[in-house]
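Input: structures, listed below.
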Structure I
Amino acid sequence: MALLPEVKKYYGKQKLLINGEWVESKSTVVNENTNPATGEIISEFPTATLEEARSAVEASAEAFKSWREFPMRDRARLLFDMRAKFEEHFTELCRVLTQDHGRTIEEAEGSVRRVIENIESACSALYGLARQNEHMEQVARGIDQYLTWEPLGPFLIITPGNIPMHAWSSFVPYALAAGCTVVVSPSRQAPVAAEYVSRVAQEAGFPPGVINLVHGGRNINEQILRQPEIKGVGFIGSNKAGHKLFELCGTLGKTSSINGNGKNHVVIMPDADLEQAAQWLLRACFGMTGQRCLGVDNVVIIGDIYEEMKAKFKDAAAAMKLGYGLDEETELGPLTTSAGKEKVMAWIENSLAEGAKMVLDGRTARVESYPNGYFLGPTILEDVNVDMTMAKEEAFGPVAALIRGDSLEQAIEWINTKTNLGHSACIMTSSGKSARQFIREVNVGNVGVNVGVAQPYAFFPLGSRRESFVGTAKSRMASMRLFMDEKTVCMRWV
């Protein structure tokens with residue numbers, strides 16, 4: 001095992017992608033971006049001006065006029081070429097993502113693989129939607145009727161800092177397959193990863209203006225969405241920001257896919273394989289340092305297995321190696337930002353103040369080689385009840401809350417009523433009856449059985465519910481319904 005080399009130590013001042021050109025921003029607002037493992041500055045990026053954002057919208061609108069007329073097979077060819085470029089740059093993309101976000105190299109490889117799968121899925125969706133067009137003759141005397149789908153136009157795509165590449169691929173390839181163009185506004189937390197994914201996509205040869213990228217922020221995003229050329233938004237991020245965008249879309253009459261916060265559960269039944277369950281929980285609670293929308297905070301342990309399950313989980317978590325994600329032996333990387341670490345630390349302190357007890361304390365974790373990194377070790381709390389604030393609000397860090405439960409029915413009721421969020425829930429059991437009941441009764445959009453994370457593959461939508469999702473269509477495969485609208489034609493030639 002080795003410490004893999006960084007693609008670059010310093011990426012310089014980042015640019016904007018407008019109308020096929022990487023251009024220097026004229027903005028006087030320049031932000032610093034750090035490597036989460038080292039705390040060192042690895043890039044500077046501008047907050048685009050309103051004029052630059054407007055230029056990106058205009059480029060996207062102009063490109064849409066011709067892009068929507070591209071034959072389906074030509075759009076598919078470019079998407080396949082883009083897939084090939086991501087394969088070609090796979091290693092580079094993974095290392096950039098690790099350096100910019102903080103995840104382990106293994107997690108980065110999984111994320112970039114999801115990007116490639118989404119591109120493949122977009123190609124499949126393109127041809128699949130074509131087959132869904134319906135044509136019926138003689139619906140009335142001399143009258144034929146058919147249904148077709150048409151692209152809506154330019155879209156704003158807002159990606160988060162925790163999955164900057166994966167979120168990009170949850171919308172952008174599908175928009176391009178549908179015949180739409182995009183203006184991408186990435187999170188400030190991982191701007192280098194956002195730039196690299198756009199650079200690789202551009203290598204496939206898309207016409208100028210089809211893909212644009214501006215580093216903005218909330219005000220810029222709202223201004224872009226207010227532009228009449230923009231037909232809607234694809235968003236992954238916080239509920240607070242997302243629901244505000246959803247309200248704005250309602251006011252403006254625009255379509256949206258808004259994916260927000262989660263508060264996810266794993267239920268461990270007495271008949272589960274506890275050794276295996278402990279390993280699944282490591283990924284569920286601590287994968288990507290807990291910074292994932294399908295990650296787990298609440299671990300509900302049913303019956304008299306509580307102490308045994310707690311001990312196995314604690315031992316497995318305590319053995320995890322912290323470090324720089326480019327070290328192939330690292331199992332847990334840093335939080336993406338210093339502010340993110342402080343927020344999780346405060347969440348832990350508040351939980352202890354509510355009455356939770358510490359099982360494994362990761363707050364004092366240190367990595368000697370990287371003293372300035374934003375590291376927080378695996379943390380496990382117990383004596384948690386479902387009415388505590390900590391059991392309802394997302395930690396978004398490497399934290400697990402152990403909750404004692406009496407029955408599966410009780411656990412399902414808690415999941416359905418004690419939080420208004422509905423990303424995912426998992427059950428670990430050897431009983432088909434228990435699994436089937438859980439699947440049918442739990443009110444979340446993504447359900448897992450004997451897995452730690454209920455992660456849908458690209459060709460399935462991210463089926464979140466309740467306040468975790470609002471909008472017109474879910475992301476990934478289902479986003480084709482976001483980017484296109486139906487047209488029914490009624491004609492007589494007789």
Structure II
Amino acid sequence: MRSLVLPEFTIFRSDECDGCRACEHQCPFGAHTYDASNDKMVSDSRRCAGCQRCAVFCPKGAIEIRPSPSFYRPNASWSRERIEDIKRQAESGGVLLTGCGSDKPFRIYWDHMLLNASQVTNPSIDPLREPMELRTFLGSKPERLLLGDDTDTGRDPFLMLETPILFSAMSYGAISYNAFQALAIAASRSGTFFNTGEGGMPAEMRSRFKKQTIVQVASGRFGIDAEYLNCAAAVEIKIGQGAKPGIGGHLPGEKVSQHVAATRMIPEGTDAISPAPHHDIYSIEDLEMLISAIKEVTNYEKPVIVKVAAVHNISAIASGIVRAGADILAIDGVRGGTGAAPKVIRDNVGIPIELAISSVDRRLRDEGIRERCSIIAGGGIRCSADVVKAIALGADAVYIGTAALIAMGCTLCQRCYTGRCSWGICTQDPELVRRLNLDDASQRLVNLLSAWSHEIKEMLGGMGINAIESLRGNRDQLRGVGLHEWELDVLGIKGAGE
């Protein structure tokens with residue numbers, strides 16, 4: 001059946017092209033081929049994913065990738081995307097898959113909030129000359145301290161971060177071994193943590209990165225045993241994620257290589273299916289039992305995180321999770337990334353993380369249980385200012401995923417689910433995996449965290465705050481611009497000028 005879908009991108013090749021065939025080698029989607037009969041390179045725009053790999057690596061700079069100039073008759077109800085989605089489903093008969101976070105023009109609340117700054121009566125702090133504390137402790141806080149008691153008896157386990165930023169869950173299988181290792185190395189060098197996702201932890205990495213690892217217990221329970229749970233600093237129970245709340249996961253069999261299969265403890269080449277629910281969690285009481293079981297098997301030495309998607313009634317859900325014994329609550333907003341998700345779910349289910357953070361923080365404070373659980377916010381953190389605003393809204397720290405992938409080279413072409421990642425990040429193809437240099441990728445991640453940490457100190461200094469802990473839940477440091485009254489109310493902030 002001939003496809004009726006217009007090419008998404010158009011490939012332009014200038015006369016500078018000397019037929020070196022570099023573009024052919026760089027494109028895993030087959031958009032460039034060599035025409036031997038005419039001794040020239042030819043391009044098929046229908047195959048182009050817009051990853052920009054060929055343009056970056058063309059030695060002559062002869063290639064340019066642009067959005068397709070072709071268009072349908074303008075129609076306010078039927079956009080090009082809606083028309084082409086229907087055409088694709090008419091051709092395939094299946095669910096449309098996509099990768100990365102939602103690209104829909106939902107309001108990005110980070111861009112409608114402004115930070116406060118110190119002036120005359122409350123002078124600012126110079127972060128270059130005065131100490132600024134970014135160290136963050138995640139876990140249940142004690143209700144009281146006994147002065148003069150030097151013992152650690154009864155102290156709950158916690159995570160100590162040198163910066164309030166962690167790498168979010170991205171499983172080995174969904175991302176390449178090099179990308180997975182780069183996250184672990186960068187976390188180790190930066191004094192923070194990376195999350196294994198639901199794909200387990202390769203045996204050869206366990207002892208080396210034990211102190212920087214958060215291992216995940218997801219519905220598929222891949223690669224989970226007592227050793228796995230104890231080779232980490234914390235254990236995370238994944239109930240939901242922002243890109244696909246309420247549904248399970250699927251790693252195609254073509255991405256389940258021999259090493260991925262061994263790590264996940266499944267047969268090579270078979271699909272890894274994660275069911276929508278955990279089949280031992282159908283109530284808060286069930287969740288409490290699983291949390292207790294994990295604490296028991298880890299000798300009560302590791303904090304337990306529960307990760308949920310930001311959905312309606314998230315504050316009530318969070319209250320139940322804290323009362324079930326979770327030490328840390330991770331909330332993933334609607335703009336959270338993914339390796340593969342049904343497009344209709346990614347773009348239509350969940351709520352923005354900004355609204356969820358404030359709602360949850362205030363609910364837990366009102367119930368007097370805020371200090372029993374730390375909050376990690378994820379799903380749409382794009383820069384250091386987003387980090388500061390998230391903490392001011394009520395988070396203790398943030399998860400970053402898409403930003404980390406971009407730092408390694410990702411261009412958000414949204415073809416992660418194909419396993420043909422041009423940049424060697426979301427693939428298991430040995431030839432493509434080699435494209436991601438481990439040393440270079442890990443250094444880029446370290447540089448990103450270092451740069452953001454410096455910027456966070458600058459912003460804190462400008463607010464007259466010398467410790468990140470003093471910013472947590474301090475919504476007086478925020479003002480809204482261009483927001484409706486109900487939005488300001490949910491965020492718990494005032495409008496600018498008030």
Structure III
Amino acid sequence: MTDAAEQAKQLHDMGVAELGRALGSGAVSSVEVTTHLLARVAAHEQLGALLCTDAPVALAQARAADARRAAGERGALLGVPLAHKDIFVTRGWPTTAGSKMLADYRSPFDATVVSRLGAGDAGGAPGAGTVTLGKLNCDEFAMGSGNENSAFGAARNPWDTARVPGGSSGGSAAAVAARLMPAATGTDTGGSIRQPASFTGITGIKPTYGVCSRFGMIAFASSLDQAGPLARSAEDCALLLGAMSGFDERDSTSAQRPPQNYHAAMLTARADASVAQPLRGLRIGLPKEFFPAALAADVNGAVRAALREFERLGATLVDVSLPRTELSIPVYYIIAPAEASSNLSRFDGVRYGHRAAAFGNLDDMYKKSRSEGFGPEVKRRIMIGTYVLSHGYYDAYYLQAQKLRRMIADDFQTCFRECDVIAGPVAPTVAWKIGGHGDDPVASYLADIFTLPASLAGLPGMSLPAGFGEGAMPVGLQLIGNYFDEGTLLHAAHAFQQATDWHSAKPAGY
């Protein structure tokens with residue numbers, strides 16, 4: 001897109017890369033963009049995407065970004081507004097994790113992801129200079145597939161406000177899809193970046209486990225949780241992920257790798273590729289287990305059409321198998337609740353978090369504080385996790401699940417001998433109606449069947465818009481790569497988005 005065409009677009013229609021170029025050229029200031037987007041956030045409160053905003057703080061950050069540019073500093077993200085999933089602690093902002101348990105909590109420090117994207121850390125390391133517009137709604141402690149488990153009300157899908165935006169990063173996805181902001185942070189434990197990206201027609205990437213620091217990210221399942229960006233395009237995600245990546249000595253699970261310039265690598269790969277067939281030589285594996293008979297016809301049709309476009313761009317489709325795909329659901333719903341049970345034991349009403357107003361003794365305080373502070377889904381997972389870790393059941397459930405997890409990871413490595421990238425649907429259906437799964441949590445669990453395997457293996461995965469299905473709702477295509485091969489995913493997605501315009505579509509009225 002030419003500079004003139006970019007400038008003709010409304011500010012809220014511009015993505016991260018476009019805004020970065022406009023800010024760099026002086027065509028617009030960060031204060032102007034931030035003011036415009038804050039007004040849009042206020043005008044669309046009914047979406048329930050944001051839990052809090054603070055205009056004076058956001059505008060102060062925008063002025064600081066403008067001052068850095070005036071002093072000669074350059075950066076693709078400097079002055080670009082975004083917001084953070086309310087699972088990341090933020091100094092000066094409330095951090096609730098979507099739970100009454102943390103309704104009044106304010107962190108004295110920023111999560112590493114927040115500081116790297118923002119002004120920098122307390123040690124003086126500079127950040128990318130983005131502006132924080134607010135904190136985004138999410139399922140309580142990131143436990144959910146539809147954003148219906150937030151203690152502060154469900155976020156809504158801007159394509160159809162009667163439907164879920166996906167979860168747990170539903171607020172992030174809804175805000176980006178509705179053009180309230182060009183990008184947002186999210187977390188993915190079992191699909192919580194990829195699934196909401198699919199449901200709302202945007203792009204999202206979960207990097208390899210350890211690429212982004214987990215320091216300051218409120219833990220759900222420590223061996224699975226990983227931060228990542230949600231944005232309009234693969235190019236935007238590459239810019240954001242580059243700023244978020246890199247080793248952090250405060251996080252014992254952080255991979256000892258320097259920050260990666262995914263954007264430059266993506267553009268270099270694009271420049272080196274054939275114009276007509278930029279993906280020539282790329283082998284895309286199609287696991288037969290990702291295309292079962294139960295897959296909704298509209299989803300299957302959109303995904304198959306997207307794969308034909310990849311073939312036109314030069315890629316080769318290869319049939320592969322991930323035979324333990326169905327086992328990923330019971331494996332995940334043993335391991336994740338077990339880790340949640342341990343992680344959430346700290347919320348006891350003593351050190352921080354909700355404390356019951358009236359209680360008889362210490363034991364009674366624990367019981368009442370946790371009963372009042374946690375919602376039904378969190379309680380359900382704590383109970384499951386405590387059960388599978390208890391004496392007499394650890395070997396029968398938790399240990400067996402860990403063995404199967406290793407086998408699932410091995411299945412992927414077998415596939416990667418035959419292909420470079422694995423592709424398939426993100427979810428079996430398009431977004432369902434709010435309340436559509438009623439009181440049946442298993443129905444929501446089953447929606448994660450295609451995203452869980454990569455999470456259990458710690459592999460990178462992303463969702464990119466691939467068309468529309470029933471009710472004119474978005475359908476996402478999932479790409480999964482080998483360890484630390486985010487670059488291949490981003491290059492493939494970028495080539496696809498240069499040839500199609502699904503990622504440019506937006507909901508009516510936004």
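Below is a table of values for the structure above.
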{"item": "If P(r) over Cα pairs in 5 Å bins from 0, in percent, for residues 56-103 alone is computed and equals 5, 17, 13, 14, 15, 15, 14, 6, 0, the structure in I, II, III", "result": "I"}
{"item": "Top of I, II, III by mean count of other Cβ atoms within 10 Å over residues 192-199, largest first", "result": "III"}
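Every number here is computed from the coordinates shown, using simple stated rules; none is lab data. Model, not experiment: these values are computed from the prediction. Cβ atoms are built from the backbone, for glycine too; each structure is taken alone.
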